[in-house]
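Q: These are the structures, in structure tokens.
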Structure 1
Amino acid sequence: MAYNLIYITAANVEEAKELGRALVEARLVACANVIPNMIPIFWWEGRVQEDSEAILLAKTRQALTQRVIDFVQKEHSYDCPAVLALPIQAGHTPFLQWIDDETEGADAPDTDME
């Protein structure tokens with residue numbers, strides 16, 4: 001199986017939590033972590049800008065990645081959200097199995113991660 005870590009920026013913690021919860025509930029990702037207080041510096045509308053955002057990191061199977069990207073693009077408040085899939089080259093085998101178990105198509109939908 002192949003896995004991805006999806007990096008998503010959000011306007012604020014509330015949006016990141018809403019997106020993360022929706023992705024987990026839809027079983028498109030096994031887990032979503034919200035990191036508050038990121039300060040992006042970027043070009044927008046012809047000038048360098050600085051803002052405040054939150055980061056959402058989501059773990060999923062590679063087979064579900066495009067569906068995650070499509071979901072975020074549809075639900076996100078930004079016209080052009082940052083949604084980047086980073087391949088997971090290696091990981092703790094039980095954790096990777098947990099990603100399999102908790103995402104769409106899982107044989108056992110009510111497993112615990114310990």
Structure 2
Amino acid sequence: EFKEGRRKFQQAPQVLFSHRDPPQELANTGARVGDNIGYITFVLFPRHTSKAARENTINLIHTLRDYLHYHIKCSKAYIHSRMRAKTSDFLKVLNRARPEVKDKEKKTISGKTFRQQ
């Protein structure tokens with residue numbers, strides 16, 4: 001999504017994501033490495049740090065975390081709704097495949113047998 005945004009807005013800073021390994025700027029700093037760790041790097045140019053654009057750049061970088069959390073939650077909600085829909089479809093199939101129960105003898109209150117014809 002960041003790449004598409006970069007194509008659309010040529011003035012946007014480049015955003016790089018690295019999974020597991022820290023970027024080279026953090027080499028030999030003791031940065032954490034692991035399967036559950038990712039790093040986001042922003043490539044800023046003087047046009048992003050000029051007096052006119054500095055406040056907007058800082059604001060956008062600060063709101064990135066909220067932006068990511070929002071989209072992660074929306075993705076999870078979408079996946080859950082799809083899973084619920086699939087589950088209800090599977091339950092319908094299972095209910096249709098259930099064998100029919102033979103008619104039971106029904107009795108009236110007085111004890112007489114009631115049969116449907």
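Q: Of the structures labelled 1, 2, which one yields 1.8 when distance in nm of label points 7 Å out along Cα→Cβ at positions 20 and 52 is computed from its coordinates?
A: The correct label is 1.
Q: Compute mean count of other Cβ atoms within 10 Å over residues 12-19 for each of 1, 2 and report the one that scores greatest. Present the calculation step by step, with values, prior to reporting the outcome.
A: On the way: 1: 18.0; 2: 13.1.
Answer by largest value of mean count of other Cβ atoms within 10 Å over residues 12-19: 1.
Q: Comparing volume of the Cα convex hull per residue in Å³ across 1, 2, which structure shows the greatest value?
A: That would be structure 2.
Q: When helix-only ellipticity at 222 nm (-39500 (n - 2.57) for each DSSP H run of 4 or more, over all residues; to 500) is calculated, the result is -9000; to which of the structures 1, 2 does this value belong?
A: Numbers: 1: -9000; 2: -17000.
The value was obtained from structure 1.
Q: Supply the structure label, taken from 1, 2, corresponding to distance in nm of label points 7 Å out along Cα→Cβ at positions 60 and 84 with the calculated value 1.7. Display every interim value, and only then the final one.
A: Working: 1: 1.7; 2: 3.6.
The structure behind it is 1.
Q: For structures 1, 2, calculate relative contact order in percent (Cα under 8 Å, 6 or more apart) and state which one comes out highest. Before the final figure, lay out the partial values.
A: Values: 1: 36; 2: 15.
Looking at the calculated values, the largest one is 1.
A short reminder: the numbers here are calculations on the coordinates, not readings from a lab. Note that the structure is a prediction, hence the values are computed from the model and not measured. Cβ atoms are built from the backbone, for glycine too; each structure is taken alone.
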